[in-house]
Structure I
Amino acid sequence: MKYIRLNASNVVMEIIPSENPVFPGIPIEQRYHADFIAALIQTADETEVEQNWIYNPDDQTFSEPPTPEPGPDPEPEPEPVEVARAAKIAEISAACNAAIDAGTSVDLPSGTRESFTYTVADQANISEMFTACLAGATGYIYHENNGPCKNYPAADVVAIYGTLSMYKTGQLTYHNQLRQFVNSLTTAEDIQTVTYGQPLIGEYLTQYNELMAEAQTQMDAVLAKISQGMSL
């Protein structure tokens, strides 16, 4: 006779002989507590069973565990060029966002040149004062980078909005064309040499110039109409 210890899933965890050569002449009842023995499955010595086999309580038999289904093939390691491409695209995207946040200088109709950041919050503020001037405000309180608040006349507000809006368009368009250039490269070494701000070349420069010319034409038309309506 031998005793089988199962886990909660009826998997054989241990096979305990009724007599252990290490403890000759000492029956199992003297080697283990009665409660422990009561939880064991008793089976004949000739019963074929091994650790990790499965016990079926319905017919009181033991069987080998089922062969696990083969898992999916592991995903192939990405090619070094694709790793470099993904890293470079993330890098230039972050650089584009940083450039937009940094903003640019604006030549104001009132006669000064001032610098303005263009974070998401700045964009909301500038859009708000631009809208206010469209609605009839003759000026709006704002401030240049690290400068004190002051009242900007409507013409200055329009210039701030138009310049920064075109600046953002320029950065986004440049980033898009630089990303297309990165996607065209075929070696990790070439991709790694790309930096945000480098001159565009070939078709990417041509496309950038065409898009920016169109954007400027549209912006000029909008600002001209606004200026007429506001008598700037």
Structure II
Amino acid sequence: MAMKRISGLFILFCTLILIHSSCKKANKKVITYYDNSGKMIHEIYTVKADSPDVKDGPYQLFGEDGKLIERRKYRDNKITDTLMKYDPSGRLVELAIFSNGVMNGERKVFNDSGKIMIIEHYRNNEFNGPYFSFYENGNKKEEGQYTLNAMDGLWKYYYESGELKEEVYFKDNNENGAYKSYYKSGKIKDVGSFEDGKESGNWKTFYENGNLMTETNYSDGQSTGTVMHYDEEGKQMQ
């Protein structure tokens, strides 16, 4: 008797699942066209069956030449997951992570040869997190950090051949703090500091042999006092 009750409950449970599944409406496919004859596809996407203005599911955007130029995904009319953009040759030029309709996560931009040109990070559609850019040869060009849509902390810049070129600190999108530049050999070229994006305090420039070339002081971006000059042997010049 108990077995019959269990069997009956199981059948009822399965029936309810089937009824629920059959009542759920499938999304509808939408195709838009550039032309009135319906030959040049503009977009292909899906909308909710009971809300035709709400995109929900895969989305494809085509150029007038018929080639795919963008691929994304919607959930309740908001972009989610990965957005991909392509050039006319079909090469991937951009890849960005979205959630809830805004960029949240990593974004990559590719150059004409398919190599990564930029890697940046977003939070709620604003720059936030590590940033990197690269030369055509693949070597690093810049690296730094964004906080709340502003450059922040130590940023480094490189020569195309890969050697460190400059180091400078940022705060609120302006240079603020110590600055150093380097020769390709790694020897120090300039030493100074910034305040609110302007040169401040003592600045020195060195020859590649390490001897002092010039020295001066800055205030609010303007040189104050005498600029001292030295020759490569370290002797002061008149």
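A few notes on this one:
- Each of the structures I, II was assessed by FRET efficiency 1/(1 + (r/R0)^6) of positions 125 and 173 (r between Cβ atoms, R0 = 25 Å, to 0.05); the largest value belongs to II.
- A value of 29.8, 113 for Rg and Dmax of the Cα atoms in Å, calculated from one of I, II, originates in structure II.
- Here volume of the Cα convex hull per residue in Å³, for residues 61-188 alone was derived from just one of the structures I, II, and that gives 101; the source is II.
- Relative contact order in percent (Cα under 8 Å, 6 or more apart) - structure with the largest value, from I, II: I
- For -3000 (helix-only ellipticity at 222 nm (-39500 (n - 2.57) for each DSSP H run of 4 or more, over all residues; to 500), calculated) the corresponding structure among I, II: II
Values quoted throughout were computed directly from the atomic coordinates according to the rules given, and no laboratory measurement underlies them. Being a predicted model, the structure only gives us computed values, none of them experimental. Cβ atoms are built from the backbone, for glycine too; each structure is taken alone.
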